[in-house]
Structures are given as C-alpha cells and as structure tokens.
Structure 1
Amino acid sequence: MGKADVIDGKAIAGDIRVEIKQEVAKLKEQTGKVPGLAVVLVGSRKDSETYVRNKRKNCEEVGFESFQTDLPEDVSQEDLLKVVAEHNADDRIHGVLVQLPLPKHISEREVLDAVSLDKDVDGFHPHNIGSLALRGRSPKFVSCTPKGVMELLKRKNVKISGKRAVVIGRSNIVGMPVALLLQAEDATVTVIHSRTSEPEAICKEADILVAAIGRAEFVPGSWIKPGAVVIDVGMNDLPDSTKKRGYRLVGDVNYAEASGC
C-alpha cells in the first residue's frame with residue numbers, strides 16, 4: 001500500500017496560537033480586556049480531562065483568561081444548569097464550554113441549550129447547528145473540532161470540491177458537523193457509522209478521510225488508499241505499563257500503518 005498523507009496538526013496549531021496571541025495582545029492594548037473561556041468538567045474521564053487540560057494550557061499560552069469548574073460524576077442536572085447560568089451572566093467570560101460527554105442521568109440537549117447563544121463557542125446551540133445545515137446561512141459559532149479539521153485542510157491546501165470525503169462517526173460533536181462542513185465545500189460525503197456495511201470498501205474510496213469514532217486504532221492502513229488525506233481526531237487511552245500514568249493516548253487510525261512508518 002502507498003503512503004497516505006496523514007496531516008499532523010501540531011505544527012499548524014502552533015502557528016495558529018502565535019496568530020491568536022498577537023491578536024489578543026492587540027485587543028488588550030486597545031481595550032484593556034482579554035477573552036475569557038469557562039470550561040465545565042463533569043466526572044473524571046481521562047480523555048475529557050486531557051481535552052480540558054489542553055484547552056487551559058492553550059488559553060494561558062495565547063493570553064486568554066480561563067475558568068474551570070469541576071463537578072462530580074453524580075452532580076444533579078439542576079446544579080449543572082446553575083453553573084451554566086452563572087457563566088452566562090459573568091462579563092469576564094466570553095465563551096462557555098461544557099465538556100462532553102455528560103453522565104447518562106443528565107440531558108446533554110438541555111444543558112447545551114442553556115448556554116447563551118453569544119457564548120456558545122462549541123457551536124452546539126440549535127441555532128448554530130441549524131444554520132450549519134442550511135445552505136446560504138452562517139452559524140455564529142462552528143463546533144471547535146470540525147472547524148479545526150477544515151482549517152487543517154485549508155492550510156494544507158487540500159482541494160475539497162469534487163473530492164470523495166468519508167467521515168467515520170456521526171456524533172453531534174464531530175462527525176455530523178464535519179460532514180456538513182465538507183458538503184458545504186462541495187465534497188461528496190459519506191458518513192460511516194455502526195450500521196454501515198462494508199466500511200473498509202467505503203474508506204478505500206476516500207480522497208479525504210476523517211476518523212472520529214472514538215475507538216483506538218480502529219482504522220488499519222489497509223483501509224486507506226495511496227495519497228488519501230487522513231485527519232484523525234480520535235483520542236483514546238490504551239493500557240501501557242511503560243508509562244507513568246499507566247496508559248498511552250492513541251487515535252482512531254493506526255498511525256504506523258497509515259503513514260508507512
């Protein structure tokens with residue numbers, strides 16, 4: 001099998017952080033204010049903790065204020081909604097992010113709907129999702145990870161129009177928004193999910209493959225055609241006794257096989 005073009009977002013993310021840091025410094029000089037991001041974390045999932053830790057680290061690096069609220073796994077929905085309401089009313093906070101997934105006893109829909117439209121930086125408010133799905137409309141915010149996928153493709157000068165794009169996963173967080181964004185750029189999009197038959201054959205046709213299924217190294221190199229552009233947004237933990245924390249983080253794609261390493 002030929003080598004796939006696996007996009008590594010680290011270098012590009014570094015460039016973007018430099019650009020944002022400059023914008024924040026300019027804003028602070030002009031107004032005396034900086035953007036503020038509030039993150040609400042419920043429970044202690046390893047992947048969620050990693051995401052939140054990285055968000056706070058990035059905020060610090062670019063000059064944002066960051067606010068984190070940690071709540072126990074058994075927190076009531078009422079108490080969680082109170083925290084969201086407090087953040088909505090706080091003038092220091094310009095973006096409110098509730099880390100998903102939430103425990104099963106909490107309605108994600110009700111919690112996400114409670115986030116102010118003006119602070120919905122995750123793009124999960126029904127207005128933003130609806131605008132994303134309708135041609136000719138622009139959402140106020142686009143979900144962070146899907147927007148990041150599109151930014152990677154843009155900065156790598158990947159041609160999208162007319163290409164066959166395959167998205168593995170149909171979550172509201174990543175899969176479906178990515179599919180809609182790719183479709184808006186005139187790609188022919190197929191979404192693979194748990195009921196899809198012959199996913200291997202579909203993946204082999206992809207010019208652009210986005211893996212967002214949340215299963216460790218689910219996609220082997222044999223599923224990827226030579227020259228395909230692969231973006232892996234998965235973050236999964238596998239037991240690893242050689243690591244101090246007892247596990248290592250891997251994506252949804254078998255990187256060694258896909259990259260030909």
Structure 2
Amino acid sequence: MGQVIFITGANRGIGKGLAAHYLAREDTTVIAAIRDVSAENTEELRALQKGPGSQLILVSLSLDIPSSATEAISEIQTQHHIEHIDIVLSNAGICNHWGPVVDMTDADVLSHFDVNALGPLRLFRATAPLLQNASQPKFVYTSTLMASFGEMERLPSLATAYGMSKVAGNYLVRKIDAEHKHLIALSVDPGLVQTDMGSRSAQSIGLEKAPLTVQESVQGIIKQINEAQKSTTSGKFVNYLGDRVPW
C-alpha cells in the first residue's frame with residue numbers, strides 16, 4: 001500500500017479540495033472522515049477523479065462524540081486493513097457563533113472547543129498508533145489567522161468562540177511536536193478562502209468575497225505539508241504561503 005491520507009471534514013470546502021488533490025495521485029489511499037457517509041451526502045466525493053492505484057475510503061466520524069474517532073480507526077483497520085497513516089489532516093471545524101463577547105454564552109464556547117480543540121485531540125489519540133507505523137508521519141491542523149494574537153487587528157472578527165478554540169488547537173499541535181520526536185506536527189492558516197466560513201469572514205471586513213479560491217489555498221497547504229521538516233516547520237504556525245504566523 002502506498003501513502004495513506006486521513007482527512008476530516010472532507011465532504012466540502014478545503015477538506016474536499018485536499019481529498020481531490022491526494023486522490024488524483026498514484027497509489028494513494030484517501031480516507032475521507034465525515035459525519036454522514038450516506039450516498040446522497042457523498043456523491044461528489046465518490047465522483048472525484050482517482051489516480052492509478054488510488055482509492056477512496058469513506059468513514060463516519062463526529063469529532064464532538066468522544067468515542068467516534070476510535071471507532072473510525074477500528075473500522076478502517078478491520079474492514080479495510082489499514083496498517084499505517086502517513087498524513088492526518090485535522091481539517092473539520094465549526095464556526096457557529098457570530099457576535100460580540102458580551103452576547104457569547106458558555107454553551108457557544110464549549111461547543112466550539114468540543115469540535116475545534118478536543119476534536120483534534122481525540123483524533124490524534126486514535127490515529128497515533130497508525131502514524132507511528134509510517135516512515136515520516138505528519139499531523140496537520142487547519143487553523144486560522146483568528147487564532148493569532150499578533151494578527152488580531154489585521155482580521156477583526158466577531159467569531160470569538162471560534163478563535164479561542166483554534167488557539168487551543170494550536171497549543172495542542174505544539175505539544176504533539178514536543179512529545180513525539182518521530183512526528184511532524186504543524187498548524188496551517190489556509191487564508192481567507194471562498195468557503196461558507198471564509199465568505200462570511202470576508203464580508204465582515206468589507207470584502208465582497210474571500211480572495212482565495214479553494215484550489216489556491218489547497219495548493220499552498222499541500223506545498224507546506226510536502227516541505228515540512230521536523231527541524232524547521234514542526235511545531236510551528238504557518239500560512240498557506242509558508243510565511244510564519246505569530247502566535
């Protein structure tokens with residue numbers, strides 16, 4: 001078996017773009033982890049072009065359910081005989097609250113932390129044994145400029161709960177890097193992308209639409225993943241162009 005790529009949130013936006021890129025390569029297994037694997041919800045994923053020897057595996061995963069990641073990994077091992085994972089792309093996330101801090105409830109914050117911070121933790125715990133079996137494993141977290149203290153003024157946002165949870169996700173990535181010497185872990189800001197979430201952020205700062213297409217963002221993210229090294233990139237926060245993002 002060639003490279004195995006595990007992608008959460010792979011049914012739309014950046015996640016779908018990443019799945020399309022890897023699936024088009026030769027001898028690559030793409031595991032698309034999404035909430036709903038019904039035929040209706042996965043029609044576009046199933047129709048993606050596959051390179052010679054490549055395959056798509058669909059697996060149900062809800063990061064806000066504590067046992068879901070472990071169950072998903074058990075499924076791909078027993079039903080699809082997956083013995084290693086080369087790259088985990090922790091891409092799934094939510095941004096459901098939009099408003100000033102004074103209007104933000106405890107439930108708003110907790111729901112974002114459950115998916116955007118605890119979700120990647122659950123995912124890493126579940127995938128760590130299979131990452132251990134890869135020759136150069138990588139764990140990549142889709143972060144955001146909203147998680148940067150140093151860039152807060154550059155991208156003012158009312159998505160405070162989202163930003164807070166992504167800060168926690170960045171911290172998790174740094175700890176993974178520090179504790180796992182064999183593994184490359186990095187946080188990537190995909191830029192302001194023409195997705196549902198990105199378009200809303202763009203409009204909030206007076207733009208008609210987000211400046212980046214999904215394809216442009218994905219190409220940049222893939223480049224950072226390909227070039228990532230333990231000594232230079234791991235444990236860092238970079239954007240899709242490779243520029244360092246301040247914590």
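Where a number appears in this text, it was derived from the coordinates with a stated rule and is not lab data. Predicted model, so just to flag it, every value in this text is computed and none were measured. Cβ atoms are built from the backbone, for glycine too; each structure is taken alone.
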Item to check | Of the structures 1, 2, the one that 4.7 was derived from, the read-out being distance in nm of label points 7 Å out along Cα→Cβ at positions 26 and 194 | outcome: 1
Checklist entry - In terms of mean count of other Cβ atoms within 10 Å over residues 82-89, which of structures 1, 2 is highest? => result 2
Checklist entry - Taking mean count of other Cβ atoms within 10 Å over residues 90-97 for each of 1, 2, which is largest? => result 2
Next on the checklist: Quick check: 0.94 is what I get for Rg/Rh (Cα atoms, Kirkwood Rh), calculated from one of 1, 2. Which structure matches?
Outcome noted: 2
Checklist outcome for this item: When 1, 2 are compared on distance in nm of label points 7 Å out along Cα→Cβ at positions 42 and 186, the highest value belongs to 1
